[in-house]
1. Given structures P, Q, which gives the highest value for FRET efficiency 1/(1 + (r/R0)^6) of positions 55 and 135 (r between Cβ atoms, R0 = 30 Å, to 0.05)?
2. If helix-only ellipticity at 222 nm (-39500 (n - 2.57) for each DSSP H run of 4 or more, over all residues; to 500) is computed to be -11000, which of P, Q is the source?
3. Which structure, out of P, Q, was Rg and Dmax of the Cα atoms in Å derived from, given a value of 20.5, 65?
4. Among the shown structures P, Q, from which was the value 11.8 of mean projected area of the Cα convex hull in nm², for residues 23-198 alone calculated?
5. Hey, FRET efficiency 1/(1 + (r/R0)^6) of positions 79 and 263 (r between Cβ atoms, R0 = 25 Å, to 0.05) derived from one of P, Q reads 0.30; which structure?
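Derivation of every value follows stated rules applied to the coordinates shown; laboratory data play no part. Keep in mind it's a predicted model, so treat the numbers as computed, not measured. Cβ atoms are built from the backbone, for glycine too; each structure is taken alone.
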Structure P
Amino acid sequence: MSDEVSVLIVDDSALMRNLIGRIIAAAPGLVVADKAMDGAYALQKIPRCNPDIIVTDIEMPEMNGIQFLEERKKRGIDIPVIVLSSIASKGAKVTMEALSLGASDFIQKPSGTGPDELVAVSEQLTALLLAYGSQYRKLKGKRLLSPSEFTEKKSAPVTDIFPQRSRTVIPAPPPAQLRKPGKIEIIAIGISTGGPDALREVFAHIDGSITQPIVVVQHMPAGFTGEFARSLDRLCPLEVKEAVEGDLLKSGRILIAPGNKHIEVEKKALAAIVHLTDDPPVNGHRPSAGVLFESVARNYQNHVLGVIMTGMGRDGSAELGSIYREGGITLGQDEASSIVYGMPRVAYELGNVSEQVPLAKMAARINSLAKNNQ
């Protein structure tokens with residue numbers, strides 16, 4: 001039996017099945033378990049191929065992706081699912097429905113605009129399959145490949161995907177604080193890979209009586225964040241909306257940065273608002289958690305609660321230190337509960353995290369800090 005993460009590919013297009021198959025075949029640590037042309041065939045094949053993760057299209061004949069997820073839930077199948085989504089607005093709505101039915105994450109289908117797009121889609125899909133598939137293997141007690149075994153099989157970098165398995169995390173001494181923490185006036189959250197599920201968990205349990213506004217950077221493509229905000233609004237006791245230029249930061253409101261827009265805050269004498277910009281990507285991202293963290297630190301100094309959660313890479317990891325140095329409080333999601341312990345790991349290593357918190361306790365910790373420091 002292979003020690004690699006095995007993937008079941010579900011798509012009615014033979015071209016797409018072959019394309020995804022080639023991406024998986026070229027990726028270190030991944031192997032194709034089987035392929036199916038729709039959800040009904042996938043359900044038949046799951047007991048035989050026993051995959052670690054499933055990647056599925058949504059629009060398929062016989063049994064589409066939504067119907068497959070519904071049936072998966074009924075049968076108690078816990079294998080993680082990554083959804084292939086179209087770019088259209090209808091695709092965004094259906095994608096959020098898929099997430100509400102238990103899909104772990106999604107990726108946009110390539111639109112055929114060129115080789116650069118295919119490379120980007122390949123990298124993102126590989127990262128998601130490795131992250132969620134490895135977590136499932138670990139949950140089931142299956143063996144995980146070491147970083148050296150990844151590179152022995154195929155040459156590709158894996159430290160950003162599985163940094164928690166590459167070395168022991170030793171935090172640096174925390175930076176000197178310019179002032180002691182004050183009352184919390186704003187909460188800023190930066191999150192990436194694994195974010196949709198994690199934010200659903202946190203916002204479903206956030207206290208509806210906290211008074212601080214919350215601003216979130218979730219790495220997500222343009223066209224999806226509006227529907228994502230609406231899906232969170234349905235389960236959260238606070239108002240959740242996609243931010244627009246000039247939105248007020250006010251009690252009981254959570255603002256989600258739009259895809260492909262940086263978000264910053266401005267604190268004025270009578271009110272505080274957000275600004276959206278098309279400035280170049282920072283840390284490889286737009287929106288960037290780093291841009292948000294630096295903005296809240298500059299405007300609110302020691303009156304900030306900064307939170308960095310699951311995500312690949314290091315966006316926001318260094319900039320979280322600007323909140324800490326100003327005297328703010330900083331939380332980082334812990335290794336065990338992170339889909340990818342990248343962003344919070346780097347922040348912790350730099351000494352920028354006041355406290356590490358598991359996902360299951362993150363909402364309670366935010367609630368406690370917000371209510372005791374207001």
Structure Q
Amino acid sequence: MSEYPNPEDDQEEAPAPLPLPLDAWHREKGGRMVEFAGYLMPVQYEGIIAEHLWTRESAGLFDVSHMGQLEVSGEGAAQALEALLPGDISALKAGRLRYSLLLGEDGGILDDLMVTNRGGEYYLIVNGATKWDDIGHLREQLPDEITLNHLDEQGLLALQGPKAAEALGRLGLEPAFPGMPRLEELKFMQAAPFFWQGRPLGVSRSGYTGEDGFEISVRADDIVALAEALVEQPEVKPIGLGARDSLRLEAGLPLYGHDITVDTTPGEADLGFAISKRRRTEMGFPGARRILSEMALGPRRMRVGLALEGRMAAREGAEVFSGDERVGVVTSGGFSPSLQRPIAMAYVETAHAAEGCALSLDVRGKRLDAKVVPMPFVPHRYHR
């Protein structure tokens with residue numbers, strides 16, 4: 001017996017992935033389940049390419065209940081959030097939502113998220129892989145008089161695609177209060193509460209595919225009934241994680257933990273639009289001096305889109321070259337079903353980030369020609 005302890009003896013086993021409220025429903029529909037962000041989730045049903053194209057042409061139903069749904073309330077809640085986020089939360093009107101960033105003291109991105117003004121209360125959707133860290137950070141940083149609730153009894157569905165409004169409209173949702181907009185009146189980045197067969201729903205016209213669509217917060221007890229009612233519509237099919245990733249890549253939308261991390265800043269990530277004009281002047285958010293200085297002078301590297309020659313795709317980690325000089329790294333990549341060609345996102349040195357710049361990627365020892373192209377790769381079709 002060794003006198004030295006085995007370091008693995010004291011290591012805790014990783015917790016088993018958790019099921020989502022729709023777990024059995026996914027399996028009944030033929031979903032192939034994989035672990036993602038600590039949960040078991042469907043990666044595909046009939047195939048990633050078929051599901052991707054169906055969403056672009058019709059309407060896809062995504063289960064995104066792994067994401068964190070939080071509620072921030074109390075007097076001064078908007079100002080408290082502005083101490084942590086760079087957006088103009090105070091100017092956000094009731095029923096409107098905004099993309100924002102949770103920032104570290106050095107200006108690094110802790111997470112990206114959506115904030116909705118629900119009429120004095122602020123509803124946040126954060127990434128599933130970071131939600132526990134986000135909750136801990138918010139609890140530590142928010143003043144004692146501000147209340148943070150984790151809405152862990154809520155599920156979340158996303159209905160995405162050009163026929164999403166038609167399909168959801170057929171369910172007969174009713175505004176929760178007099179004077180609230182009807183479903184068809186919602187435009188991109190607007191939200192409202194509804195009732196469906198007496199069940200409360202929080203609906204926003206938003207999503208992560210570049211298409212028109214909705215995100216629907218629903219009680220976990222009601223989510224099976226809602227999902228079943230939606231897929232009964234001829235326009236709607238259940239869609240897995242695989243197509244969700246290829247759709248958001250075509251839309252040029254970053255994935256936290258890959259295209260943005262704590263080691264990237266808003267300027268590098270080309271997310272400067274999330275810092276509102278007032279906040280740029282008044283500052284007061286974490287890392288403000290570094291972020292604004294970097295945006296004024298230009299970051300040393302930039303997130304860019306790449307169009308690759310040929311049919312071979314480059315994946316995360318592939319190195320980017322200008323001639324024999326390494327100038328960057330791919331953070332997301334794959335074959336675009338819509339464009340029928342490989343595309344990628346990468347961080348490259350700013351000198352090589354201009355549109356049309358010729359580069360090459362090292363994929364398993366083979367050099368693939370590529371050039372910098374604008375994002376999104378596929379035009380957004382939001383309902384404005």
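1. Once FRET efficiency 1/(1 + (r/R0)^6) of positions 55 and 135 (r between Cβ atoms, R0 = 30 Å, to 0.05) is tallied for P, Q, the winner is P.
2. Comparing all candidates, it corresponds to P.
3. P
4. Source structure for this number: Q.
5. Answer for the origin of the read-out: Q.
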